[in-house]
1. Who wins on Kirkwood radius over Cα pairs in Å, for residues 158-333 alone among 1, 2, i.e. which is largest?
2. Compare FRET efficiency 1/(1 + (r/R0)^6) of positions 166 and 406 (r between Cβ atoms, R0 = 30 Å, to 0.05) across structures 1, 2 and report the one with the greatest value.
3. Which one of 1, 2 has distance in nm of label points 7 Å out along Cα→Cβ at positions 302 and 326, as calculated from the coordinates, equal to 1.7?
4. A value of 14.4 was derived for mean count of other Cβ atoms within 10 Å over residues 286-293; which structure in 1, 2 was it taken from?
5. Any idea which of 1, 2 comes out highest on FRET efficiency 1/(1 + (r/R0)^6) of positions 38 and 318 (r between Cβ atoms, R0 = 41 Å, to 0.05)?
6. Work out the source of 4.2 here, i.e. which of 1, 2 gives that when distance in nm of label points 7 Å out along Cα→Cβ at positions 102 and 310 is computed.
7. Hey, distance in nm of label points 7 Å out along Cα→Cβ at positions 30 and 54 derived from one of 1, 2 reads 5.7; which structure?
8. Given a value of 39, 24, 22 for semi-axes √(5λ) of the Cα gyration tensor in Å, point me to the structure among 1, 2 it was derived from.
Structure 1
Amino acid sequence: MSRSRTPHRVVVVGSGFGGLFATKALRRADVEVTLLDRTTHHLFQPLLYQVATGILSEGEIAPPTRDILRRQKNARVLLGNVKTIDLQAQTVTSTILDTTTVTPYDSIIVAAGAGQSYFGNDQFAEFAPGMKTIDDALELRGRIFGAYEMAELEADPLELDAWLTFVVVGAGPTGVEMAGQIAELSRRTLKSNFRAIDPSTTRVVLLDAAGAVLSTFGDDLSTHALHELEGMGVEVQLHAKVVDVDAHGIEVEDPDGSRRRLEARTKIWAAGVAASPLGRHLAEQAGAELDRSGRVLVERDLTLPGHPEVFVIGDMMALDGLPGVSPVAIQGAQHAAKQITRRAKGSGEVSRPFRYRDKGSMATISRFRAVASIGRLRLRGFLAWVAWLAVHLIYLTAFKNRFTALMHWAVSFVGRGRSERTATWQQVSARTRLQRLEQGDSGRR
């Protein structure tokens with residue numbers, strides 16, 4: 001078969017918002033799509049905190065990628081951790097266990113997302129896990145509910161206080177949502193569950209080195225969110241820089257340079273992101289620049305400089321200061337898919353620049369409380385919460401997921417129950433134990 005009759009081969013790296021929406025946008029194009037990812041699911045990352053706090057199950061926010069794409073005949077899904085992208089040979093090498101796969105491409109969309117950033121202090125991760133994956137959320141669930149179990153056994157008043165103190169680092173949407181849910185969990189859900197302790201005495205501390213809560217939402221909504229959190233009993237400490245973390249607590253530095261310590265067994269890191277290392281891998285080959293978060297400075301059409309066949313989207317791209325949020329990833333994915341579809345047709349059109357349409361930002365504080373910034377519109381309280389509910393139901397991928405999520409929300413927000421409280425010691429300890437095993441293997445090699 002001549003090359004002119006061979007379908008255009010597209011590789012999509014990542015099954016998050018960018019990767020999944022790019023693949024779906026190519027469903028009617030004369031292309032062959034291979035979606036590569038190290039997980040078998042599409043993760044609705046904005047709801048991870050609800051998995052961590054027992055509201056939703058992991059399956060409700062992470063449906064199987066294969067099932068989502070089962071009717072898209074021009075797409076296949078491969079499991080693998082992408083190790084290299086060879087820009088000259090136009091191949092992608094991925095591995096899983098002892099299997100290595102090399103996948104050729106004519107065009108590639110790199111949407112490998114971002115991980116947690118500890119701002120050069122990666123040792124903090126052992127004691128203050130982030131919240132970027134299902135594994136992270138399940139570990140945090142075990143740590144949160146496990147802290148109450150340990151508190152029930154504790155006779156020492158100081159140790160008891162440490163078990164009932166939860167510190168959340170980062171006052172962006174994730175940190176605010178997590179702090180609000182822990183406060184609500186302690187005051188509503190766990191009421192009457194224990195005999196030796198009173199969960200309502202839980203101390204929830206929200207730290208941020210900046211001077212505002214939800215700073216990107218504007219002063220009015222930021223101040224409203226601060227007052228709502230404080231009204232729920234959350235201690236909001238701003239201008240507080242984390243300088244050390246260990247198993248028993250966290251040390252912060254105040255603006256005057258003085259340091260103080262918070263004794264807390266449970267710490268949650270919700271501050272900062274770092275783009276996938278694939279961004280640096282691509283930049284080094286292409287001579288492209290990276291920003292401070294490791295994102296690639298792309299061309300106006302979202303391509304890698306000097307490589308019009310390579311699109312970099314979502315949390316991996318840097319363009320016009322656009323934030324690393326799902327609407328940017330989705331719109332970037334749709335833009336890249338359109339450019340590839342035109343090229344596959346051989347239209348010869350000049351690549352078009354990407355134009356982002358800001359659809360606003362939303363964050364929940366607790367049940368029936370949220371803030372939303374949509375264009376010039378500013379919403380707060382119950383109305384903002386309803387808007388948040390509607391938007392998240394729309395973006396949950398399958399009807400089954402929407403229905404079950406809605407039922408769980410009804411149980412948790414109207415009532416007091418949280419059915420997804422099951423956790424195991426393995427979930428809590430597996431991450432750090434695996435890291436130590438890997439470090440041991442590396443040392444022996």
Structure 2
Amino acid sequence: MQPSLKLPFTAETLLDALLESIICLDRDRRITFWSRGAQHIYEYSAEEAIGQPYAMLFPGGAEEAAAVLDPLVPQLLAGRRHNIDGWRRTRSGRRVYARVVVAALRGARGEPTGFVSHAVDITGQKQAEEALLRVQQETVAQSARYETLLEAQSRADIGIFVIEEGRIVFTNEAMCRAFGYTMEEMKALPSYLELAHPVDRERIAENHRRRLKGEQFPNRYDIAIITKSGERREAEITASPIVTDGRPGVLVVMVDNTERKRAEARVQYLALHDALTGLANRALFFDRLNAAIAAAHRKGGAFALLYLDLDDFKPINDLYGHEAGDRALRAVAERLNDCVRESDTVARIGGDEFALLINDAVAPAAAVTVAEKIIAALIRPLPIEGCRHLLGCSIGIALYPRDGEDIGSLMRHADAAMYGAKRLGKNRYLMPK
């Protein structure tokens with residue numbers, strides 16, 4: 001299992017801290033959540049935006065929004081994400097160019113509930129790219145303007161380099177800063193592939209070969225790069241074939257998006273994990289339970305579902321305060337993780353209720369062994385100063401396929417068994433008869 005992560009912030013705090021826009025929509029594409037980053041980019045307050053159609057952000061209104069989104073809905077509902085980059089309209093009528101990723105939202109049981117869009121304002125980058133391509137097509141007599149543009153892009157941390165015959169023949173200061181090389185060191189590299197992280201070198205080299213052959217394919221994509229110091233970072237590049245004095249080459253515009261990727265990963269983590277304990281939340285647990293059912297059905301396998309409710313947890317909150325209660329829940333999460341394998345899943349379902357998915361538990365004895373380990377682990381004194389109160393737990397066990405072959409049946413049997421164990425006394429487990 002992944003170690004329990006103690007987060008010093010809530011999901012709301014993180015979303016408010018991000019400059020990126022996070023917008024949630026219902027199935028009719030009306031706005032249900034509007035982050036502070038969305039307000040920063042589009043100028044509408046949350047009060048003004050919530051309840052309005054997402055189409056208000058498209059310059060062409062509902063017609064343009066439908067043309068962009070309608071063809072994507074079946075694929076979004078099937079679990080795919082899509083980029084819908086484009087010009088958007090702000091509250092003041094100003095146009096911004098946004099890099100937008102849209103995906104479907106699902107409820108705890110996996111049912112589609114709407115959509116979420118993540119956007120970054122890249123107006124400056126888009127304008128710089130368009131200006132650069134225009135400058136490329138101008139004559140040598142306008143080279144002074146070209147140099148001015150390159151300098152402006154460098155100040156904006158937009159890296160530029162030109163590849164000819166596999167080597168870098170031109171670069172700017174922003175690119176040198178990103179990689180930690182001097183300009184002379186960049187040009188002295190034996191191959192441009194020295195800048196690519198090993199995991200991406202083969203893909204980048206193949207794309208370069210295809211581009212020089214004139215093949216048509218997307219020229220913008222994400223890559224992993226490696227700096228002079230050996231640090232891996234993430235970047236987005238736009239690569240375009242050019243010809244200079246009869247020599248074929250490729251012009252590359254690069255933006256380091258490492259921090260944006262990390263922010264997206266943090267948002268994704270918080271969407272699927274309990275903020276207090278770091279355990280899987282309901283949505284992630286039911287997703288993995290669905291996957292376990294599908295795999296077991298396909299391979300003829302088996303697994304166990306353990307549903308756990310803490311006994312005598314409320315007195316900790318009442319006697320020692322909610323902070324002590326939170327520490328107790330984190331301690332429970334750590335102990336539960338210690339009782340299972342890396343391939344199993346521990347989730348906090350809500351309050352003082354937890355669920356565990358024990359994979360490949362073919363015999364009931366395997367689930368019983370885990371239940372006994374959990375009971376023994378949770379009755380130990382809590383690591384809370386001055387607290388002499390001991391916790392207990394009641395556990396219900398349901399086995400696939402014996403007790404059910406769908407989520408509803410398994411959860412009902414495990415829940416009923418848990419309450420049966422609680423009626424018999426503390427620190428017990430029970431299986432359905």
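1. 2
2. 1
3. Traced to structure 1.
4. Value 14.4 for mean count of other Cβ atoms within 10 Å over residues 286-293 corresponds to 1 out of 1, 2.
5. Structure 1 comes out on top.
6. 2
7. Label of the source structure: 1.
8. Working through the options, I get structure 1.
Any read-out appearing in this document is the output of simple, stated calculations on the displayed coordinates, not a laboratory observation. Since this is a predicted model, take the numbers as computed values, not measurements. Cβ atoms are built from the backbone, for glycine too; each structure is taken alone.
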